[in-house]
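Asker: Read through the structures below before going on.
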Structure P
Amino acid sequence: MTSSALGRPQEAGFLARWGTDALAGLICGLTAIVASIGSGSLLFSHGLPEYLPVSIGLALFSSAALAAVSALIGSSRMALASTQQVPIVALSGVLVAVAAAVPAGAPETVRFTTVMVAVAFGTLSIGVSALLLGWLRLGSIVRFIPYPVVGGFLAGTGFLIVVGGLSLVLNQPLSLQLLTHPPVGMAWWRLAAVAAFIAAIGIAETRFSNALAVPGVILASLVLFNAAALSAGVTPGALRAAGWVMQLPESGRLWPAIHPGDLRAVDWHAILVGALGVPTVIVVSIVAFLMNATGIELANRRDFDIDRELRTVGLMNLVAGAGGGAPGFHSFSLSLLAAKLNGSSRMVGVIVAALLAAALICGDLLLDAVPTFILGGLLTWLGATQLFQWLVRSYRRLSVTEYGVIVLIFVIIVGVSFAVGILVGLIAAAVLFAVEYSRIDIVRHEMTGLEYQTGADGSEKRNELLHLHGGAILIVRLQGYLFFGTADRLRRRVQNRMSGHGQGHGRHQHHYQRRPRFAVMDFRRVAGLDSSAVVSFIRLAQIADREGYVVMLTGLPASAERALARGGFTSAAYPNVRIAPDIERGLKWCEDTLLAEVSPELSVAQSRPLTALISDIVYDEDMARTIASACRRIEAKTGDILIRQNDPSNDILFIEAGHAAVEIPSEGEQGVIRLATVGPGAIVGEMAFYLGEPRSASIVAEEPMLAWSFTRAAMEKLQAEAPAAALRFHSGMAAVLSRRLTRTNRIVRFLAD
């Protein structure tokens, strides 16, 4: 009893969900039938109107196949599929070319069969391409098509949809001849009916937010038309003769259009001519699928597995193409309608497929019941909506140049062809990208040796001299990709700075000399460079050689270094060019070269006696000797670790001779990160010593070194035996740390600007 009582609510919930899904499937299925007939009408509306009745069967079959495959294997239960206007419009241009390539004297059966095979070939091509993209997991590539190109393509598609809809209503291709020979008789009444139908849809959309508003207008229009025809006693034959409903194919069947035996009549040369336009059809179809998929993702707040859905689209079109059907994929409008109707299972798609198949079987009854003004009006409304979206509303959302690309593509599609419009659009977008990207400042930071020196652990004397003369070193840290649009601008910028023009730090120009003598360019954040960039650097090296300054390149990626070497940009070819593995070592070479000129006594080849080093801190030679006597001598060989990261900080090191690297382990990769180089006169480990914290980095000897250790025990003994010297030492170290903090703050402020 209990289990039975508990089971009834679950059963009721299942039945409620089933009922909701069934209702959603029924409404979406009826909408899909009308939409499929309308989109199918576009297939032959541009130049082949005599084949329009056949297109209805092709579209209904394709939509049934597409909906079934999507419902059974798609990754999303909420995505419904059907034939789509965009690939059909793109394919229609190929069909016109195929028909034109058939010899003029060939029988009509040859022309008809060839065009039908071309439809299947285009659909199968889309299927194979989508399947390959999905299998190779290249779905993300299609997301890189420039937005203005997509906009221009959709605007052009909207125009062609409008033209197809009006051609369907007028029962003749829309052309400029209609301006001199306007339609007569019933054509005006059909156009009036189209205008009234579109007005009703517009009112329903603006006045009612319900998802059933537009389907309700379509259903009401169908009922009113058939009721009026029935009450007036007008026969289906009379309606067909007057152009109010579409003619059936001469065979009386909607599908299949041809049989396997008809393939003997195919003109394969015409198929090859049309195949030249198939790549464009494939590209625009994949782009349109992506647009629809993005819209469905946003509406349902769920991401697609884009690669799986590409495979699904591929299988959809392979099945449809095998039956001679038209192309298609996920329908944004149908999927959104299903979501608003709370359809939540794959049964919705199955019901839609079943209704489409039923409409295909009962095609004659369906065509007699659906007037052309509804089909043409629905297409005209959809196309006009797309035109308004991309030619009017996008104006405020895009820059003038991006909007210009949309208009350019639209004009070329309308005036020339679909393929040429897309090609010109891609070229225009590429040029626009190059121009816009060239405006991005590839200089991440620009400073001089006054603001930035190699590490904070050099001797105080060295730092003071660099503060006076560091303006001779220009430091430029680069970012992004160097190509023809950015490399020459960088060359001219560096060249102007090295010539004394455009100085960014005029208040320091009295130091050492006005013109910098070293140009350090750091490539650590550069993604790559092209051959034009190599030429720009060669020109800079030639100017540097003539004007007598050094160009130092640091942190070059291996690919960039190889590209420069191939172009002839080497130290052997240009003596004033140097290359260092990182900015610390490159900048240190420039600092050492500069200091060797302005202060030979501070030459890197000489040592810095301990007493002199401490005297720079306490400003008293007697106290310096007292403190020095408390220090312990340390001799280190190359590779020895003077300080190990995370060890206790028990002493301060004074470096008298030799050089060492300040290193920390790198994250995510093997090796270490080199933070700085320390040499004669450097004081290291003092920060952790005073804070009582573990060592923050390791100090590794790069050559034989002589250092002195001032331990915590020696400090305590000094405080007890010579408190004045200890106090003077603490005061001096506080001044050292303050100066270092001031320099660090200056660098931080500069980099944050």
Structure Q
Amino acid sequence: MNGRRSERESLLNDAGEPVEAVAFDFGLDRRQFVQVLGAGLLVSVAADPASGQRRGGRGSSRPANISARIHVGTNERITVLTGKVEMGQGARAELSQAAAEELRVSVEQIEMLMGETGQVPDDGTTAGSRTTPGTVPAVRAGAAAAREALMQLACQRWQASAEEVQVGDGKVIHSGSQRALTYGELAQDAALAERFNQAIPEGIALTPVQEWKVLGTSVPRPNRRALVTGEHRFPSDLIRPGMLRGKVLRPPACGAQLLEVDLGPAQAMQDVIVVRDGDFVGVAAPTAFRAEQAIAALAKTAKWQRTSQPASAEIFEYLRQNVQDRFPSNPFAEELARAQVKFRQAYHVAYVQHAPLEPRAAVAEWQDGKLTVWAGTQSPFGYHGELSRVFRLPSENVRVIVPDFGSGFGGKHTAEAAVEAARLARGAGRPVALRWTREEEFTWAYFRPAAVIDIEAGLDGAGKLTSWHFVNVNSGSAAIETPYRAGNARSRFVPAESPLRIGSYRALAATANNFARECCMDELAQAAGQDPLDFRLSHLEHPRLRAVLEEAARRFGWQDRVARKEANVGVGLACGTEKGSYVAACVEIRIDPQQKQIEVLRVCEVFECGAILNPDNLLAQVQACILMGLGPALHEEMVFENGEVLNASFAEYHVPRWSDVPPLDIHLLNRPDLESAGGGETPIIAIAPAIANAVWQATGQRVRNMPIRLG
């Protein structure tokens, strides 16, 4: 509840995507790095685009040379370097598969070095479902180029042509003589370094889908044993020599400004270091308990100036009145006036939190004017740039290391925890670990934006859409365009002055836009006197979206379920598309009229994202999206008043529990004839509107708010 957005938040929003166990010891120095890789081709990668990387799109670059992507060791281990991170979504397995496929080796032979800005190329933020369509092809291209370089070196040794050799199981084999050279043996040749310093050829041929042996299979997580046994160290687990624990003095309410604070009581405490830098006040102490005691002492003396803030109860009217641009009028007003059915409704979507498994955590260490930060972030190079800017450090004096961490859901793009830890570490002169509490995560991290969505639509006498005007206030433009044939159609996003700090969330604004649109389509179907499925299909030309909708309805038994009338039981459906993938869901619910509660009895969802790279991992992603979507659909919303968040704990903020999980019937529609798209976001967008539409079928009550409230 800042009242205004900071420069960091504006940059995040303008960007569109809200701005192995790990195979190395945390804090590895150059010697340790070489020890991990083993002898062989030396890899040298710098974060500066001028140092051998080509710019590859918004906020990212891709390596120009093979050596910036692939390392082949004399120990037969192959290391793949990427700026992407692993936060539970399965990128480590998928990228390992991509490299193994093109190098003709097993996944077990691949090591992934991920999210370490001093060593890996900038592959952009791990967000927006871009790893599968963007980084997987880039890794495959680098691996294919490495395979060709290894094969060429073997041919040179044997004075053979490429047609006389074949590659498999990490070896180059001469077909005539059956001589073989392993990748490790070839890595001993200094000539390989020269070949690996060559550019990755544009348009290098990749293995076609019909020849895949590793991709398209269900490869488990490479570091699963370390995760299960507790061997893996998450950012919250890291310990550095001489490390202190940090805490930050927080305002009593969002938007409050510090007027004065007496540092004396905390400074008098044994082993406590107090750091003040402008309005930033924090402490470092040997234990977290001692740090909390020191912060409590500071809080007793702090005086704050509060500012007026709107409450959650009035937020939708507040957003409507505080748009940053003129509210767009309907350009098809005359068409709507002539329509047989004139439809005008507003839909509301609440602010929600990401609720990651692991709240923000960072360890910061200064040495000889250089800063190293270990943190859980979706944007290692974004952190790197922010730390460099905030502390006015040359790029080469900042290093960000990202261990596999406990989820992000779009909520870990900005570097506040890392900056706080670095400020404390600089003031203390020792490494400092900062772990946000759950309350801090709920209060000070950014939120999924609330939305006000206005829809105006007209139907002719045959029940066909003749005009469509869709305006999203505050939430965003993801999936804002209707996939339906709608006559004259226009969709607009209008930013508003949000009292809460907002940023990206799983699927961004597609959750809000698809919720409003699919609820509206059900209302229009009723006005046209048509079945919701038939009405959608009559307006739907896109073959891929039709395919998932028809398959979901078939598997669910839609027509039979609609005809079956049971008291307080209803069925609903919804579909949608975003980021090149397609989803449809059918649900069955039961209403408890006394308790005003909704029980989801069954979910049937069909998802299609092109050629499937890892079926089990994709299934897990779809399951996770459905479960995450259930929360904002039924329970999740931020409650705030006078600048204070009133439900900043899991005791008061209801994320789905095991008891909330219904039977899930999920079907992955594989399309090996199409390019692969990401699967970590789009499956979330259909569940909420499908439930809302089922509520109407059960009760006759239309739902236009998320979370859904009965009565």
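Asker: If FRET efficiency 1/(1 + (r/R0)^6) of positions 158 and 222 (r between Cβ atoms, R0 = 25 Å, to 0.05) comes out at 0.50 when worked out from the coordinates, which of P, Q was used?
Answerer: On the way: P: 0.50; Q: 0.15.
This figure was derived from P.
Asker: Among the shown structures P, Q, from which was the value -9000 of helix-only ellipticity at 222 nm (-39500 (n - 2.57) for each DSSP H run of 4 or more, over all residues; to 500) calculated? Don't skip to the answer; put the middle values down first.
Answerer: Working: P: -19500; Q: -9000.
The value was obtained from structure Q.
Asker: Just checking, which of P, Q has the largest value of FRET efficiency 1/(1 + (r/R0)^6) of positions 150 and 198 (r between Cβ atoms, R0 = 30 Å, to 0.05)?
Answerer: Values: P: 0.70; Q: 1.00.
Max of FRET efficiency 1/(1 + (r/R0)^6) of positions 150 and 198 (r between Cβ atoms, R0 = 30 Å, to 0.05): Q.
Asker: Taking percent of Cα pairs over 46 Å apart from the coordinates of each of P, Q, which one would give 26? Don't skip to the end; give the middle numbers.
Answerer: Working: P: 48; Q: 26.
For percent of Cα pairs over 46 Å apart, the value 26 is produced by structure Q.
Readers should treat all values here as calculations from the given coordinates under stated rules, not as data from a laboratory. Every value quoted in this text rests on a predicted model; they were computed, and no experiment measured them. Cβ atoms are built from the backbone, for glycine too; each structure is taken alone.
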